[in-house]
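Please go over the structures that come below.
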Structure 1
Amino acid sequence: MGSSQIWREINKINIKVESRGIEGYIPTIVLNETLHRLMIAETIKERKAKNVRDALFILKNDRETIPRLEVCWSEINKILDMDFIILKEKPNTFLNSIEISKRYSLLARDAYIASFAEDYSIENIATFDKDFERVDFLKVWKL
């Protein structure tokens, strides 16, 4: 799925959130991961890197690259301007994610996201990731 299609799907959800048709939540880990990927993508797109590994090397070692990025900051600000409630980590979020990872065979990040949902009594998740279908306390809305 291309980035323009992803943004169309996100936009559909945002419209529902803004119209108060649904409540939207974003855990801080999702914002962090999104910004990280946007930084890498912009570095590659600007032809400063050929692949993810090269992009990470440049981002870590060229202190002028990150301040000069523009698209990633613009895109993350678009997300922050949406009417989503940003969920912060609770004291047991990480520890609970370990058990969720084991119980549902989830990778660490996915278990961490599921742990946020459990901590905040969230029962629905909109995602591209089918792994969340294994989590019995979440109803998955596929994008």
Structure 2
Amino acid sequence: MAVRGHRGVRVQHSHDPNRPTGATILLQGTSTTESVFAILPRLADSDAPNVKVVAAVSYELFMRQEQSYRDSVLPRADWWDSTVISNGARRLMHDWLPHKDAEKFAQSLDHDNRWRTGGNVAELKVEAKIDPESLWEGISRFARERTKQG
């Protein structure tokens, strides 16, 4: 059996079908994935944003897949209503960003265009705003304030 993650993307958390569909988060990087997984239980709360989380592993590989597969994991409507979270540079996520509004809400290591000052991993994640609480705040803000594109 083939591992679906080798097709460029993998759905990590689906929208709750019993609530109005919310935004989509395209996720890349181990530190940010760890932080998002820490807040997944909070996303099940009925007051939480109803977001879909998709691991964005390889844009090039994803684009090589048949259209039916691409539509099944990241339909155009979900992509247009998405932003990115990455522990890399925002520039490296540009292929995944559908428009400037999505970039405005992107959460990445270089969010403030500064070098990190150092410290242990937990301290760096907090400074870079890729710790669980910072990502929760960013996801909530995106779900609340985004302009739904179409």
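The numbers here are math on the coordinates, done by the rules we state, and not lab data. Everything numeric in this text was worked out from a predicted model, so none of it was measured. Cβ atoms are built from the backbone, for glycine too; each structure is taken alone.
Comparing distance in nm of label points 7 Å out along Cα→Cβ at positions 16 and 64 across structures 1, 2, the highest value is found for 1.
When Cα Rg over 2.2 N^0.38 Å, for residues 32-95 alone is calculated for each of the structures 1, 2, which structure yields the highest value?
Details: 1: 1.34; 2: 1.25.
When Cα Rg over 2.2 N^0.38 Å, for residues 32-95 alone is calculated for 1, 2, structure 1 comes out on top.
I have 2, 9, 20, 23, 21, 14, 7, 3, 1 for P(r) over Cα pairs in 5 Å bins from 0, in percent, calculated from one of the structures 1, 2. Which structure is it?
Matching structure: 2.
So helix-only ellipticity at 222 nm (-39500 (n - 2.57) for each DSSP H run of 4 or more, over all residues; to 500), computed for just one structure, reads -10500; which one of 1, 2 is that? Going label by label, the one that fits is 2.
Looking at structures 1, 2, which one was FRET efficiency 1/(1 + (r/R0)^6) of positions 24 and 120 (r between Cβ atoms, R0 = 35 Å, to 0.05) calculated from, given that it came out as 1.00? Walk me through the numbers before you get to the answer.
Details: 1: 1.00; 2: 0.65.
Label of the originating structure: 1.
Determine which structure produced the value 21 for relative contact order in percent (Cα under 8 Å, 6 or more apart), calculated from the coordinates; the candidates are 1, 2. Structure of origin is 1.
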